1. Assign the value -0.58, -0.70, -0.76, -0.93, calculated as log10 I(q)/I(0) by the Debye sum over Cα atoms at q = 0.11, 0.13, 0.14, 0.17 Å⁻¹, to the correct structure from I, II.
2. Here distance in nm of label points 7 Å out along Cα→Cβ at positions 80 and 104 was calculated and came to 2.8; which of the structures I, II was it taken from?
3. With mean count of other Cβ atoms within 10 Å over residues 48-55 as the yardstick, tell me which of I, II scores highest.
4. For structures I, II, which has the highest computed value of relative contact order in percent (Cα under 8 Å, 6 or more apart)?
5. Using the calculated result -8000 for helix-only ellipticity at 222 nm (-39500 (n - 2.57) for each DSSP H run of 4 or more, over all residues; to 500), pick out the matching structure from I, II.
6. Tell me which of I, II gives 4.4 when you compute distance in nm of label points 7 Å out along Cα→Cβ at positions 32 and 88.
7. For distance in nm of label points 7 Å out along Cα→Cβ at positions 40 and 56, which of I, II scores largest?
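Read-outs: derived from the displayed coordinates by stated rules, not from any lab. Note that the structure is a prediction, hence the values are computed from the model and not measured. Cβ atoms are built from the backbone, for glycine too; each structure is taken alone.
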Structure I
Amino acid sequence: MTGHATEMADRVAIHNLLMEYGAALDRRDFDAFGKLFGADGRYGTLENYTVGPEAGTMMRERYETGSNTVAVPNFHLFFNEVIWFETPDRARSTSACMFMTTPDPETRQLSIAVAATYDDELVREEDGSWRFARRTLLPFTNGPATAG
C-alpha cells in the first residue's frame with residue numbers, strides 16, 4: 001500500500017472496474033463496456049488495439065459477427081488480481097481470466113473459450129472515477145508440443 005488517503009476506496013473502485021469489464025461483456029452491454037476506457041485508453045493485444053469508447057464498438061462486432069461469436073450463456077471468471085499505485089491518481093494491475101462458454105446447445109457443458117492475463121494501466125478521471133488508460137490482453141499459450 002502506498003498510504004494515500006483514499007487508497008482503500010480506490011482499491012475497491014479499481015476492483016469494481018476490473019469486474020465490470022467482464023460483466024458488461026457478459027450482459028452484451030457494449031456501450032457500458034466502451035465507457036470503461038478513458039478517451040484515449042488503449043484496449044487490445046500487443047499486435048492490435050482500439051482507442052477509447054470504440055472498444056465497445058469493436059467488441060460488439062466481434063461478439064455478433066466476428067471471431068468471438070459465442071454461445072449464450074457465457075461468462076468471465078477473474079482471479080489473481082494484483083493492484084499497485086504509482087501515484088494516488090495512477091495505478092497498475094494484473095489479473096487472469098477464463099472466458100467460459102457453452103458451445104454445445106444440447107449438453108450446455110462449459111468450455112474455456114479463452115484464458116488470458118491482463119496488464120493494465122489505470123487512471124483516475126477528473127470526475128473521480130477510475131478508467132483503463134491501457135488494457136492489454138495476453139492469451140495463455142502452452143507452446144509447441146514436445147515429444148515425450
Structure II
Amino acid sequence: MKRNWRSESGQALAEFALFMPLFLVLVIGVVDTTFFLVAVMATQEAAVEGANYGSAPGNQNDDSGMQTWAQYAGSYGVTLSGTPTATTFYTCTPGGAHVAASSSCSGFGPMEYVSVTASTNMAPVLINWMFSNKTFTATATYRVEWKQ
C-alpha cells in the first residue's frame with residue numbers, strides 16, 4: 001500500500017504567523033490595562049490619604065497638609081496632575097446641603113467634613129495609536145472626628 005503524505009513542514013510556521021499578532025495584541029492590552037488600574041488605585045489612595053489626614057481633630061483646616069499627604073500617597077503609583085484640592089464644609093445631615101459653621105441643626109451643631117480631590121492623566125504605555133489619554137479623578141470625603 002502506498003501512502004500519499006502531504007508535506008507539513010511549513011504548517012507550524014503558518015500557525016505561528018496567524019496566532020502571534022493576536023497574542024501580542026492581547027498581551028499589550030493586558031499590560032496597558034494593568035497600568036490604567038494602577039493609576040486609578042493610586043489616585044483613589046491619594047484622595048483617601050489626604051481626607052484621612054484632614055479628618056483627624058485639629059487638621060480640618062490644614063489644606064496644605066491634606067494636599068501634601070495626598071501628593072505623598074499618590075507618588076507611589078502615578079504622578080498626580082496638579083495639586084490635589086482640599087475643602088472643609090458643614091452639613092446638618094450626612095450628604096445634605098452645605099450650611100454655615102454657625103448654623104443650628106435641630107438642637108446640635110452641624111457636622112464637619114473634609115473632602116480631597118486628586119486627579120491624574122494617564123497615557124497608554126504601549127498602544128497610543130489605539131487608546132487616547134485618560135484623566136482619572138477621585139474624591140474622598142471624611143467626617144471630621146469629634147474634638148475632645
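1. Values: I: -0.45, -0.62, -0.70, -0.98; II: -0.58, -0.70, -0.76, -0.93.
The structure behind it is II.
2. Numbers: I: 2.8; II: 3.9.
Checking each candidate, the match is I.
3. Working: I: 16.6; II: 23.5.
Once mean count of other Cβ atoms within 10 Å over residues 48-55 is worked out for each structure, II has the highest.
4. On the way: I: 21; II: 26.
Greatest value across I, II: structure II.
5. Numbers: I: -8000; II: -14000.
It was calculated from structure I.
6. Details: I: 3.1; II: 4.4.
The read-out comes from structure II.
7. Working: I: 2.2; II: 3.0.
That would be structure II.
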